[in-house]
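Student: For reference, the structures are reproduced in the following blocks.
Just so you know, all these numbers are worked out from the coordinates, no wet-lab data involved. Nothing here was measured: the structure is a model prediction, and the numbers come from that model. Cβ atoms are built from the backbone, for glycine too; each structure is taken alone.
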Structure I
Amino acid sequence: MTTTHRTSRLMALVGVLAFLAGSPAAGASQGGQSANFPYRIDLPNGFFPEGIESGPGTSFFVGSMTDGAIWRGDFRTGSAAVLAAGAPGLASAGIAYEAARNRIWVAGVGPLLVGSGDVRVYDASSGALLATYQVPGVGLMNDVAVTRDAAYVTDSGFPQLVVIPLGDDRSLPPPSAATVLPLGGDFIQTPGFNLNGIVAKNGVLLVDQSSTGKLFRVDPDTGVADELDLGGANLGYTDGLELLGRTLYVVRPFDNRVTMVRLGACLVSGVVLGDLTDPSLDIPSTATVAAGRLWAVNLRFTTPPGPNTSYWITQLPLRP
């Protein structure tokens, strides 16, 4: 992520109108991608995306760092439209879809990427805001994963997770219920961005540490973090995570690639299988699996964000 570029409501409206006036790019098959789906899906100019998540069918959700807006689109057609409008001072980073309640959870970083930010919960069909959680003492909320019991949000500034417990019927708790879970064990905080991507599997959490490229298995009850044994492999700078079965897709933004890791028994080790890359990638922040494909959203970190800056989603195969 990078410093949030603020645009006026007029500039945001211009970007939306420009997007609606154009047609989505639906290129031919490239590098193993499916020609039945767009190779590239254009987002509104100035959108500045960070998080992406697949929803029901071939739908997807993507959030804006410019004003926090959430767009809902379709991977098959490449079309998209505003689901939840943005507002000055908002910024949306990681997104998670909770299928059991048809809700999307959004990690909202604070103004200019400082301050505690918030966690927002929306109805995935109507875009209605259902709840907002703010937690004092948080550095920078980044990515989110939802389990049967709680929502977990990584804090890139401090060695901790934000935890929002769910009721027995998966009901949303009051704002006061949000807490933090300090991490211990093998996790050591370093300068720069630390905790970033997060996924849940078999009652445990998997997180990555951007500054070191390490992966950790976290006990959600105790916060004990065990570093995964990758056989000496170095993943460099990492960002978002996506899990399909036992294959973990690790987004490496500054290498413009996604590394596949085959997870071992009990999720304590992994074997690097190889990389996915494409000329269309431009500092991808995270990715999601849908319709037998991987879809990476391009943050374009090294391109100054502005109202006319273009952004897009790139289709990748699940294997090289």
Structure II
Amino acid sequence: MLRPQLGRFRVVNDAAAIAEASRRTHHTNYLAMFSTVHDCIVTDPALMTVPLDDHMVHRGDGVFEVMKCVSGAIYNMKSHIRRLEKSAATIRLDIASMLPWIPDALTETVRAGGSRDAQVHLYVSRGPGSLGVNPFESIGPQLYAIAARLRRPFMEAHPEGARGRLSSVPQKPPFFARIKSCNYLPNMLMKREAVEWGVDFVVSFDALGHMGEGATENVGIVTADGRLVFPAIEGVLSGTTMLRTIELAGRIVGEGAIRSAGFGDVSIEDIRAAREMLVVGTTWNVSAAVEFEGRPVGDGRPGPVQRRLDAILKDDILHSRELRTPVFGP
């Protein structure tokens, strides 16, 4: 953290000088940003700013989505925008006028970033207007779209699989769990735990001992009798990758690899008896959790269901005409 020299604070109103002085090495990860505040796309990370008095900044009053552009097309964009619309409606944020042009904002921002592979962040805020908690003091919803460098799927960097633990952070109540809100303090605390404990993810459990979700990922199991089960959808965020994985799992049900795929209660005892444990998400694809709470899951190695579903999902990401929104030409 930068430490200012006491007694040497200056008043500076030169925006160009401030932008130049604010450059950091991590800025190389940021490719382009569109903002309705400025009504333009910028490619200089020093100009990728959000007003401090935007209620998303000082109150977490906004909703967001993260998707990815792979080989020149954004994957599953419509599902992400539908979930954004649902989250916004739940917090009574009217984005109806934005919905027709959000796809163009995303594709043009990614195109301006110049990379055929990018992580795409979409934020819709209550907007600037005050530093208070009253949502009616804002001037109206604002949209921010960012294209950043795409991270490798987890299993490419860690083919041995992931290790997890039970989080000490309380699970979100269902009302908040189902909103992809910019107030991600519980999620941040969960990720901090994972880093401090030296594991790849942590997962919450509710008061009844049923598994919830991770900081940024959904987690499911393959039971001893061959059922793919993710936690009951009423208490977790409806992960787009989770929902698509369950849909694609129908193929391996037909192959006889599993008996069924769906939702249900998952306890710690179920995990201990499971054949496999799967971690899914936009940056995870379908990954294998081979250890949980210091004990091996199944035989302690990535299993056949994870390998098959990950391959099917990767093929879907690269070739699904229905779910790919082209950004660049062939």
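Student: Kindly point out which one of I, II the value -1500 was derived from, the read-out being helix-only ellipticity at 222 nm (-39500 (n - 2.57) for each DSSP H run of 4 or more, over all residues; to 500). Write down the numbers at each step before the final one.
Tutor: On the way: I: -1500; II: -8000.
Clearly, the read-out refers to I.
Student: Relative contact order in percent (Cα under 8 Å, 6 or more apart) computed as 15: which structure among I, II? Each step should come with its number before you reach the end.
Tutor: Numbers: I: 15; II: 18.
It was calculated from structure I.
Student: Out of I, II, which has the highest value for distance in nm of label points 7 Å out along Cα→Cβ at positions 142 and 166?
Tutor: Numbers: I: 2.4; II: 4.3.
Of structures I, II, the maximum of distance in nm of label points 7 Å out along Cα→Cβ at positions 142 and 166 occurs in II.
Student: Moving on. Identify the structure, out of I, II, from whose coordinates mean count of other Cβ atoms within 10 Å over residues 134-141 was calculated to give 18.9.
Tutor: Working: I: 18.9; II: 14.9.
For mean count of other Cβ atoms within 10 Å over residues 134-141, the value 18.9 is produced by structure I.
Student: Thinking only about Rg/Rh (Cα atoms, Kirkwood Rh), which of I, II has the largest value? Don't skip to the end; give the middle numbers.
Tutor: Values: I: 0.94; II: 0.99.
Once Rg/Rh (Cα atoms, Kirkwood Rh) is worked out for each structure, II has the highest.
Student: Of the structures labelled I, II, one was used to calculate FRET efficiency 1/(1 + (r/R0)^6) of positions 102 and 286 (r between Cβ atoms, R0 = 30 Å, to 0.05), giving 0.65. Name it.
Tutor: Details: I: 0.90; II: 0.65.
Considering all the candidates, the number was obtained from II.
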